[in-house]
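No lab work stands behind these numbers, since they all come straight from the coordinates. Computed from a prediction, not measured in an experiment: that's the story for all the values here. Cβ atoms are built from the backbone, for glycine too; each structure is taken alone.
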Structure 1
Amino acid sequence: MLTKYIKKAMEHARYEMLSDDGSFYGEIPECRGVYANAHTLEECRNELEEILEEWILFRIYKNLPIPEIDGLEIKIRKELAA
């Protein structure tokens, strides 16, 4: 479930090259606060995926909602979250 969610979320990632320094900026719009900046596109993708993983774990730990992406949801049973 988690791997599929991450893969699907990464498909929604948007990237752009920043004109001021030539680095790459990436974000996943559905996952507020998930963004990365790196010198190469590949580094940006890798960093973005790592940040997404940490973001998911944080939201699980804090019992915060995680948005549905293309029909995929991460649901935590209440007895596991306590």
Structure 2
Amino acid sequence: MFSMPISVNSKNKLMEVFETLAHFPNLGMMIKSGDYTVDAHSLMGVFAIDISKPFELILDREPDNTFKEAVSEFTLQHAI
């Protein structure tokens, strides 16, 4: 398991996250927001999360550098 903190400030940015994650269909991903965990490849699930605070992207394995670069603009370290 590998996790990355993600932060977005709008539904448009959340859609960008979803579209970015869709480029990696073979990587198992979940999004945890508070007590809720949703499939990161589910549009309905992703849009059901609370974006008022950071959420956690949980991966089934450590991602490669291509993935890390793709999501870097959304990671909490970059968002601050």
For distance in nm of label points 7 Å out along Cα→Cβ at positions 16 and 72, structure among 1, 2 ranking highest is 1
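Thinking of 1, 2, which structure, once distance in nm of label points 7 Å out along Cα→Cβ at positions 32 and 56 is computed, gives back 0.2? Mind dumping the intermediate values first?
Working: 1: 2.0; 2: 0.2.
Answer by label: 2.
Quick check on the output: -13000 is helix-only ellipticity at 222 nm (-39500 (n - 2.57) for each DSSP H run of 4 or more, over all residues; to 500), derived from one of 1, 2. Which one produced it? All intermediate terms of the calculation are to be shown ahead of the outcome.
On the way: 1: -13000; 2: -8500.
Of the structures listed, the value fits 1.
Check the numbers for relative contact order in percent (Cα under 8 Å, 6 or more apart) across 1, 2 and tell me which is largest. Present the calculation step by step, with values, prior to reporting the outcome.
Details: 1: 25; 2: 45.
Top value of relative contact order in percent (Cα under 8 Å, 6 or more apart) goes to structure 2.
Can you spot which of 1, 2 the value 27, 12, 10 was calculated from, given it is semi-axes √(5λ) of the Cα gyration tensor in Å? If you can, show how the numbers build up before the last one.
Values: 1: 27, 12, 10; 2: 17, 14, 12.
Only structure 1 yields this read-out.
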